[in-house]
Structure P
Amino acid sequence: MAEATLALTMAPLGEGVGAATVDVERMENEGVVVPAAGKRAREFVSCGPVLPNHELEVRGPTGERLPERRVGRVFVRGPSIMTGYLNQPEATAAVLDADGWLDTGDLGFLENGAFTPTGRAKDLILLNGRNIWPQDLEWTAEAEVERLRSGDVAAFAVETDGDDEIVVLVQARSSDPDVRQALTEDVAAVLRQRHAVETRVELVGAHALPQTSSGKLSRSKARTLYLAGAFKTVEPA
C-alpha cells in the first residue's frame with residue numbers, strides 16, 4: 001500500500017501463508033465469512049496479523065467496528081502510515097482523520113487476529129442486496145469461456161434508467177461476426193449459470209482494457225472510459 005512504509009501486517013516467521021476457503025453466497029448476501037458449504041466457494045489468502053504498534057479495524061457502513069469474520073471497510077493506524085499526501089491537503093483529509101486513522105479503501109476481514117483482504121471498496125458491485133466481487137465474475141468468464149485469457153475481462157456496475165446494471169467488457173481478438181456473437185452469448189450464459197446475474201456483455205478490442213502502472217486491470221478507469229463512450233469506436237484486432 002503506497003500510504004504505508006514497509007508493512008502493516010505480516011505472516012509470523014516459520015508459519016507460512018494462511019488461506020481460507022469461504023462460502024461466497026453467505027459473503028455476498030450477509031457479509032459473513034464461513035467455511036464453504038455449497039457449490040460456490042472461493043479461497044482468500046491471509047496477510048497475517050497486524051504488526052506491533054499498529055492497529056487495524058474492519059468497520060461497517062456506519063463506521064461501527066465489526067467483529068471477526070465479518071467483511072467491511074479497512075482502517076489502519078500506526079507509525080508506518082503516511083502523515084499526508086504531499087501538497088494535497090484535501091486529498092489527505094478525505095482519507096486520514098485527526099486521530100491518524102487511514103481509510104485504505106480496501107475490504108477485508110479479521111480471523112484470529114490475522115487480516116485477509118477481499119477487494120477494493122470502489123470495485124464492489126451492489127446488486128439487489130448482494131455484494132458481488134467483480135473479480136469473481138472476471139475469473140469465471142476467463143476460466144470457463146473458450147478463447148478468453150487472463151486479463152481479458154473487466155466487470156463493473158453502472159446505473160441505467162435508475163437501476164444498477166452489471167457491465168462486462170470482454171476483449172475480442174476475432175473480427176468474425178459469428179465468433180463475436182458466440183463469445184458474447186457464452187460469457188452472459190456462464191455468468192448467469194455460475195453467479196445468477198444478468199449482465200450486459202460488450203466486446204472491446206484486444207489490449208483495450210486499461211491497466212495500472214503495475215500492470216493490473218483498472219476497473220475504475222475501464223468504467224470511466226465505458227461511460228464516456230470510448231469503446232464504441234474500438235474495432236476488433
Structure Q
Amino acid sequence: MDFQDYFPLWAKLNRSQQERIRASLLFREVKKGTMLHDGTLDCTGLFLVRDGQLRAYILSEEGREITLYRLFERDMCLLSASCIVHSLQFEVMIAAEKDTSLWVIPADVYKAIMEESAALANYTNELMASRFSDVMWLIEEIMWKSLDKRIADFLMEEAAIEGSNRLQMTHETIANHLGTRREVVTRMLRYFQEEGLVKLSRGVVEITDEKKLAERDP
C-alpha cells in the first residue's frame with residue numbers, strides 16, 4: 001500500500017495539496033535504536049509509520065528517561081515537527097524501538113496545507129489532544145499508582161504488544177520506560193520472581209502467572 005492508504009485525511013485534500021505532499025515526501029527505513037528526532041530544535045517533519053514501532057520520550061536533567069507514548073502502524077507523530085507547535089515547552093525524543101519504515105512530511109509543507117485545509121487543521125488539533133491525553137494518563141500513573149503496579153502493568157502491555165509472555169528486555173530498558181532507576185526495577189522483578197509471577201534470565205523477563213500479575217493492587 002502507498003502513502004495515501006495510510007494517511008487518514010488524503011481524500012479530504014484537493015488535488016494541488018495532494019501533489020505538494022507527494023512531491024515533498026521522504027520515505028525512510030531505519031534500524032532498531034535509530035534516533036529520529038532529538039529535541040525541540042530539530043523540526044524534522046511529521047512521521048507516519050508504515051510498519052515497525054517508535055518510542056517518544058523525554059529526558060530529565062540527570063539523563064533519566066521516561067516514555068510518553070509509542071507509535072505503531074498508521075500512527076502519526078506531530079511532535080517531530082515541533083516548530084508547528086509553538087507552545088511546546090519540553091524536548092521530545094523519538095527513537096525506533098524496532099526496525100521501522102515510515103514517511104516524513106516536511107513541516108513547512110504540512111503547515112502550509114494545514115492553513116488552507118480546515119479538515120487537516122481539525123485533524124491536527126485532534127492528534128495533539130490525543131497526545132496530551134497520553135501525557136495526562138502518564139502523570140496519573142506516576143502520581144497514583146505504586147511502582148510495582150506500574151512495572152506489572154508495563155510487563156502486561158509489552159506481552160500484549162509482542163504477543164508473547166517471554167520478553168527480551170533488560171532491566172535498564174524497563175527503567176527507561178518508567179522513569180526510574182535500574183536498581184529499583186531489578187529489586188522489584190526479583191520480588192515478582194519470588195512470588196512466582198515472573199522468571200528472570202539474562203536479558204529476558206518471562207511472565208509465569210499472568211493472572212496474578214494483572215491483579216496486583218495499585
Structure R
Amino acid sequence: MEGKLFVVPTPIGNLKDMSFRAIEVLKDVDLILSEDTRTSGKLLKHFEIVTPQRSYHKFNEHKIVDDLVSQLEQGRRFALISDAGTPAISDPGYLIVHKAIEKNIPIETLPGATAFVPALVNSGLPAERFVFEGFLPVKKGRQTRLKSLQDETRTMIFYESPHKLLKTLKDFENYFGEDRTVSVSREISKLYEETIRGSLSEVKKKLEDKPTIKGEFVIVLKGKG
C-alpha cells in the first residue's frame with residue numbers, strides 16, 4: 001500500500017463539528033500524530049477511535065520529522081491533527097507537509113474547523129479579500145510588523161491569548177487609530193461564544209469593564225480606507 005499523510009481538522013470547541021470523514025480517516029490510518037496526546041485522547045475516546053497516537057509538536061517536530069517521512073515512504077499512513085482546528089494554521093504541520101511533498105508522498109487535507117473563518121464572517125467586515133496574521137510577535141519584531149500593516153487595505157485577522165488581548169488592542173489604537181472598526185470573537189462554537197464589535201476604543205473599553213477575560217480570541221480588524 002502506498003504511504004499517505006492525511007491532515008485532519010478537529011473541532012475548536014463543539015464536538016458536533018467533527019466530520020464523518022474525519023472520524024473515518026482517524027480510524028483507518030496506522031498512526032495519529034497528535035499535538036498533545038492527552039488532549040486528543042479525549043476526542044478519540046469520544047468517537048471510539050483506538051488508533052495509536054504519537055506526539056508531534058513544535059518542540060519535537062524537527063527531531064522526528066525525517067523518521068516519520070521515512071515511514072510514510074515505506075507505505076505507512078498517518079493522520080496529523082492539532083489540539084483544535086486545522087494543523088499548520090498557527091499550529092504544527094507545515095514542516096511534515098513540506099518534507100512529504102519533497103519526497104512525493106501523497107497528502108490529503110480534509111476541510112474542517114478553523115477559528116478565523118467564522119470570526120471573519122461574523123465580524124461583518126469585508127471578507128472577499130483578507131490577510132491572516134496569526135499571533136503577533138510578543139517583543140522582537142512586533143513594532144516592525146504593526147508598522148508594515150498600517151497601509152494594509154484588506155481586512156486583517158489576528159489570534160490572541162486572553163492575557164495579551166488588551167495590550168494588543170492598545171497597540172492597534174496607537175498604530176491604526178482608535179476609530180478603526182474591529183470585531184473580537186472568543187470561544188467560537190463553545191457555550192460562552194461571544195463577539196464584540198465597534199471601534200477599537202469602544203471594544204477595548206467593553207473588555208476592560210469585564211471582571212475577567214477568558215478564552216481564545218480572534219481579532220478581525222478593518223483595513224485602511
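With helix-only ellipticity at 222 nm (-39500 (n - 2.57) for each DSSP H run of 4 or more, over all residues; to 500) derived from the coordinates and found to be -13000, which of P, Q, R does the value describe?
Q
Among the shown structures P, Q, R, from which was the value 139 of volume of the Cα convex hull per residue in Å³ calculated?
R
Readers should treat all values here as calculations from the given coordinates under stated rules, not as data from a laboratory. Given the structure is predicted, the values throughout are model-derived calculations rather than measurements.
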